[in-house]
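Each in structure tokens, the structures are laid out below.
Just so you know, all these numbers are worked out from the coordinates, no wet-lab data involved. Everything numeric in this text was worked out from a predicted model, so none of it was measured. Cβ atoms are built from the backbone, for glycine too; each structure is taken alone.
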Structure I
Amino acid sequence: MKYFTICITLLFLFSCQTEPKSSLTDARDYNKYLVSNPSRTTSKYFELWNSKIKPDSSQLMSFGIVGGEYNRYFQNTGDIQYLKKSEQVLKKAVAIAAMDEAGYYRALARNYISQHRFREAAQLADSARAIRSGIDQTLGLMFDVNMELGNYDIAQKYLDSLKNMNDFAYLIRVSKWNDYKGDLDTTIRFMEKAKLKAEDSKNKELRLWAYTNLADYYGHAGRIEDSYKHYLKTLELDPENAYAKKGIAWIVFSYEKKAAEAMRILDSVTKNYKAPDYYLLKAEIADFMGDDLKSLSNFDTYFEMVQNPAYGDMYNAYNVSLYLDRTDQFDKALKLSRKEVGNRPTPESYSLLAYSHFKKGDKEKALEIVQKYIEGKTFEPGILLYAAEIYSANGLFEKAKEIKIELAEAIYELGPSSEVAISNL
């Protein structure tokens, strides 16, 4: 869930453990999915095509298929080694591809997007566009890359060039665009259309994409029951889907305040799924429970995992927030937030940079960044929470108050601990 990458500061703010709301979830709905089994990371199909790859191999199809399978293993396990293996074989495919093989450039670009190597992804997208094969797929990729780089005007032009209300790929992108614009009703309407297209197609991957994204959007809109139902639909289709289980855990924790049950769900996930950010969510829940030992243990696991150089810049945003709010390493936070702005100059990255200056005592510089790069450019509640604190410190109390009113409706998205942070604005 995207709010988590920009609001990790809230992990360390405690709130009163209010009475939980009436139960919306039922453990009987999802218990059968919590019997966690290791995901398969090989198959006869994979072994067949992998066996065709030799040191001097030029079998382009083999590289493409094997690269795709490695990416699937990464999605299923969260294990970074598979994403890097996918990169290796796709780079080989790009190196030997004929001029009409733009698909390999796009595949490698998407791999780089997953690794947060957005500028390299943009270069590959340009190479794919020059080949002029699969033009619509390349234009969609150009939209995706430019959204990640904060080039919103450019992204809109690519989106406009794709307009096709009967195309799943267009519908999910126009949904994302409206989410960026802060029009959640329109976002959901387009995503619901995309869901129908996915279901008509009988394509499992498209259905999973539609269900999980729609579940997220419903959550942002306060339609928690609809969100819960779509996470369950995801698990009916893919019983091992870690993201859907995480989504249900968030509902149990943030909406129902059942921290122990949320922890039970996540403990079942992290037995076999190895993404560092899951341990940060477990640490947040442990903080809420007042279990300092479990919180520290999960933070230690996170820090140990992200020491792996294979992650590159994927966890920069998380690490900046940890430096700011957990370890008080403000110089490290400032240095890393500057790097993140260079990699990904979005309001989220500038928010981290502004807050780093703020924590170092330079509230005027923080305000300058907010006014130039954030104000009027985002509706993300985590970013707005940072901005409101900076406004307040600079005496702009009315601006802070306006955001405070808006954030009062975003407590579910931000998490239970946000109540204290918002009330203190």
Structure II
Amino acid sequence: MTRIVALIDGEHYPPVVRFALAALSAEHEVAAAVFLGGTEKVDLDSGFDAYGVPLVTGESAEEAIVAAIERYEPCAVVDLSDEPVVTSADRFRYAGLALAHGVEYRGADFHFAPPSARLRTNTPTLGLIGTGKRVGKTALSAYVARRLTAQGRDIVVLAMGRGGPNEPELIRGDEVELSTPDLLELARQGKHASSDNYEDAVMSRVTTVGCRRCGGGMAGETFFSNVPEGARLADTLGKELLVLEGSGAAIPPVYADANILVVGAGRGMTYVRDYFGPFRLARADAVILATAEEPNATPAEVAAIAEAIGEMRPDVPVVATTFRPAPIEPVDGARVFFATTAPEPVLHLLASHLEAEYGCTVVGSSANLSNRSLLRDDMKEHAGGYDVLLTELKAAAIDVVATVGEEAGVPTVLCDNVPVSVDGGDLDAVIDQATSLAFARGAERGA
């Protein structure tokens, strides 16, 4: 019989709870129950003997749940509680606690399973995971790759994406320099030439393995992917470190010795405190707040998110950053049309940066790089007015922007997104600390 711990409350009459526990006992070993609160139908002064199983309490429900899991080592936590003692928001927190301890969390009409057994490589691993899409994971992954390479580290980046290849694809970015014409040819072959593994290879000139995934669970699991096969391929390359790049809120199904969590500051507090934000935070060894500037997020909002993270994980370093575009080829003196996935309100900031730092004139821009129809409209509006197309290597960068440029005889220059600290924090130190943890923990497990 599988061992379980039940969650109960005082809004249910004790004989009713005992009835439910007896029913569970027909199929499971009910090791204990966690009392979550509520007083309407229970006399707390008379004790808790009425339930017939050991009872666990604590200063908070979360503390009691963790204590019960650690003491009784159940396979599952079964929730017999209900509103108003336990809200839906509470249940997400409890589920996150259970999953973080490798325990299922079940209720009347829901079932959350812990992450499946993850492939362990013989190479130390550093994961970059996020709270959602468009938070800057790939830009940060490329930055991490460049920093490690500059330190003399021989690394490989494994990127999974919703546009990844059918079979894991090895790109020797450290040996072959991919140009825009190369990417156009790949697009003509039916490949998503703006996929994350191409961005990593082009921007950081490192070896990459590209993978695909479809479907993402609320706790970060993928429904289908070829990432394990890709990790096995990466593991044969003899590299010092494997950098695992997540996709959206999905977490690669490969064991990471250390994790950097990327949080989109503009998404608000919800992605940290609610749903499975705490679960992802529990996996983190460092947190990078991305797009942490106005108009995406005010300084007060950024500070509040950092404070919330500090309350939940006071041991984890946090640094607030934003991104600035960096063309990988000269554009000085050119009239530029700039395409990006950044939100419309920040276009003027990015255009001003390009003009001030790279000597070009931004005659038009589009925040619709991920919307092909609107992007084409934006480009038509400025047709004939630019000498160079400048684009991030994402979404429709190749199949729309570079294709239009090729047809018009206008060169397309690719643009990196470089993270910069906005709160005085030391981004490089945070990255180095997480990397050191990955190497140390990898060595401990014999990687």
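Work out relative contact order in percent (Cα under 8 Å, 6 or more apart) for each of structures I, II, then name the structure with the largest result. Mind dumping the intermediate values first?
Values: I: 19; II: 15.
The structure with the largest value is I.
Identify the structure, out of I, II, from whose coordinates FRET efficiency 1/(1 + (r/R0)^6) of positions 83 and 403 (r between Cβ atoms, R0 = 41 Å, to 0.05) was calculated to give 0.15. Each step should come with its number before you reach the end.
Values: I: 0.65; II: 0.15.
Label of the source structure: II.
Please compute FRET efficiency 1/(1 + (r/R0)^6) of positions 107 and 259 (r between Cβ atoms, R0 = 41 Å, to 0.05) for structures I, II and give me the label with the greatest value.
Details: I: 0.50; II: 0.90.
The structure with the largest value is II.
Which one of I, II has helix-only ellipticity at 222 nm (-39500 (n - 2.57) for each DSSP H run of 4 or more, over all residues; to 500), as calculated from the coordinates, equal to -10000?
Numbers: I: -21000; II: -10000.
Clearly, the read-out refers to II.
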